[in-house]
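Please go over the structures that come below.
Only the coordinates and a few stated rules stand behind these numbers; no lab work does. These numbers come from a predicted model, not from an experiment. Cβ atoms are built from the backbone, for glycine too; each structure is taken alone.
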Structure I
């Protein structure tokens, strides 16, 4: 490895208290199925999502690849994304401050745990949330939803991840 990769990647876990290490089950490589509507048509895209500990264990970073590297030539998407999130634990508020960026946007979020879900509020967009749910050793669900004041959820897109072995 080179010095940049050595400085970025980490196996340490002591900078995030155990009870707040909510994203630990996601560390690893995932094959993903992405569902949404595009141009009025239901759409399925195969993707990848890779999670690692970074910065001496102070955060968790991911690489979000849709369509996957294996399918980008055979099933290209006009709005495909190759992006990354950095999740840093906020010791003052016991939550995660997150930034996501790709070639066409940057979003800031604040993640809290509500029951068995990791709920991220997109800070610059009213009522938009990114939610991780149904997290097991081998699978998870992610949703981009709008939550109205009455609690009604409107689904924008959904991802189902399966751990790569």
Structure II
């Protein structure tokens, strides 16, 4: 058995001696580190996901949302194969209610991100719609060669005395 210097560990999978920083953290492991080095640990994880779940996407969908790729495809077919909001082609993101965890539909990257940025709040989205419909800033001539930016629905109209 080769001598392992302080601050290092030998990976039983690849047989290399590496610094402890090259091993994943593991509170339950000896000395707070995992048994195998990070590359071997990652490879074992990929093999397990493939063996037990058929791939990492299936694993991810089952773990986070409780549905598999088959259910995902069924829902996508039910939606007509397009994003549930914008109607864009090939949506890949499963949307869910963050409060209840229930799946709502399948969205494209941008629509899913937009809902997330609005924190799933119908009030925020309604305010955004109001903002988009009513905010058009325009340059208004108030004196020869002097313009002021104003909005027809927000703020004060330009002063005639300015």
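With relative contact order in percent (Cα under 8 Å, 6 or more apart) derived from the coordinates and found to be 9, which of I, II does the value describe? Checking each candidate, the match is II. Each of structures I, II was scored by distance in nm of label points 7 Å out along Cα→Cβ at positions 3 and 19; the highest score is held by I. One of I, II was used to compute FRET efficiency 1/(1 + (r/R0)^6) of positions 59 and 123 (r between Cβ atoms, R0 = 35 Å, to 0.05), and the result was 1.00. Which label is that? Computed on structure I.
Taking 46, 44, 30 as the value of Cα extents along the principal axes in Å derived from one of the structures shown (I, II), identify that structure. It must be structure I, since only it matches. Calculating mean count of other Cβ atoms within 10 Å over residues 43-50 for structures I, II picks out I as the one with the greatest value. Looking across I, II, the calculation of helix-only ellipticity at 222 nm (-39500 (n - 2.57) for each DSSP H run of 4 or more, over all residues; to 500) that yields -1000 traces back to I.
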